[in-house]
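Each structure below appears as structure tokens.
Please treat every number below as a calculation from the coordinates, not as lab data. Owing to the predicted nature of the structure, the values given are computational and were not obtained by experimental measurement. Cβ atoms are built from the backbone, for glycine too; each structure is taken alone.
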Structure P
Amino acid sequence: MQNPRTAIYWKEKLQLISHVEGGAFKETYRAGLTFSQQVLTPEHKGNRNAATGIYFLLEYGEFSAFHRIASDEMWHHYDGTSLYIYEITVDGELLIHKLGLNIESGEQPQIVIPAGSWFASRVEVHGGYCLCGCTVSPGFDFADFELAEKSVLQQQYPQHAEIISQLTR
């Protein structure tokens, strides 16, 4: 049976707005508990909420550009097709994660991207979309967000120049 919901449906019902890295999102959770800078890593630029959560939606033809944050980020699949998440680890290894519900084809309903990894994502099914959620702990703050510069990232990881070219702005 075909899914009756569309990307437009989810954008309207969940009141998603454009995200700086690509796609659409809405923050859904920000923990009241905060961690002080003293217990966090040097990459965290101040006190942080214990955790944050968002809805995130990408459609075919869009991408979430390579970026990194100071915290671990867990992705959760909710609806639509699979989402490919491209991770360049701190050691320079390229990992391709498939977020989705088709376990038999290598998809996983949850994926964790560790703090400090560069990552980007896109839907690779023509006409598809992916509605997912992202949980970040310690919580997300734009002060800890770094959007990749294409030439700098390609110079750092020349072996991944092609995918970096495709998934940076």
Structure Q
Amino acid sequence: MGCVPFFKMRKIGKCERILGYRFKRKSLLKEALTHSSFAYENNLSSNERMEFLGDAVLEMVVSNILYRRYPKAAEGELTEKRASLVNGKHLASIAKKLSLGKFLFLGKGEEAQGGRELTSNLANGLEAIIGAIFLDGGLVPARRFIKRIIGTGSIYCSGGIH
């Protein structure tokens, strides 16, 4: 991934503190925060591939938690519970509570159109961060992060996993 200006690098440290995870490879977090518009303008990699991976990790972790937590629940009920926890609107609300929008690297047009508050950008960014944590530290820290933001008693989530 190309160079991100120093003033934007300060965002990385602040973001790590809010996420509660310190990246060994900062480039993974930078990429996770890089919207395709910024990537295009600066010849960088965007967060789209990490979003793809993060979505899969999120679904797997939440599915596993629900499967274990609700041993008598039918498949349809588990699917419904999972969908309510991993949908874009819910993920965006978590991202807002984490103030994720202020850390996104957006292109000029996306910035001008209020891209920091768009549900899709926030949800996609959160999924990309999950993918980045998974790539940086593996499943254990990714699961820990997911449980913290979505799990029981989470300050970030009103729905939670009960």
Structure R
Amino acid sequence: MSLMPDSAVRRAALEIEAHVADEGWDQPARLFALVSTATLLAREPALAAQLGVESDDAGYTPVEQDVAGSDGEIEELLDRIEWPDAVAGCAVVVERLMLPPEAEDSLPDDPAEAVSAAANHPDRRDVRLVAAVLRDGEVHSAVRAREPDDAVLLEGPDLVPALVERLRRTLAP
């Protein structure tokens, strides 16, 4: 039983997380456009059977974008993206190292040294972050630790605020 209220953006974020999780860890960042399923099926009726959805589905269909070969980090790419009006929202999946707050305070100022120190820190945790944002402002995010194997999926609207804000800017008019 989930304590999170259900919504279309939540379902899209969890679908994306499950899809990426099926492919394991050590993946590059992944970017998805979220399109209205009803609009997509109205434009492409043959997709209904292929996707296994009804034409009156009020949800969103994630459409993975090809970001292979993009220069730089996904955050830099997000700073350059503007989605067309047909895209109702977007989502991103990244793997990151997380440290407890007390460990972050002791990291070196030099970015390269900080990355090395974080990667070698005994309290580091590898995590998968998912953030999904709609044009209407709805947000959902999810975080899963790499270990233990049965790590609980944490979810909510405010788990990865910096990533959410970057996604919001890609949808700005």
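When distance in nm of label points 7 Å out along Cα→Cβ at positions 104 and 136 is calculated, the result is 3.7; to which of the structures P, Q, R does this value belong? Attributed to the structure labelled P.
Source structure of the calculated read-out (helix-only ellipticity at 222 nm (-39500 (n - 2.57) for each DSSP H run of 4 or more, over all residues; to 500), -9000) within P, Q, R: R.
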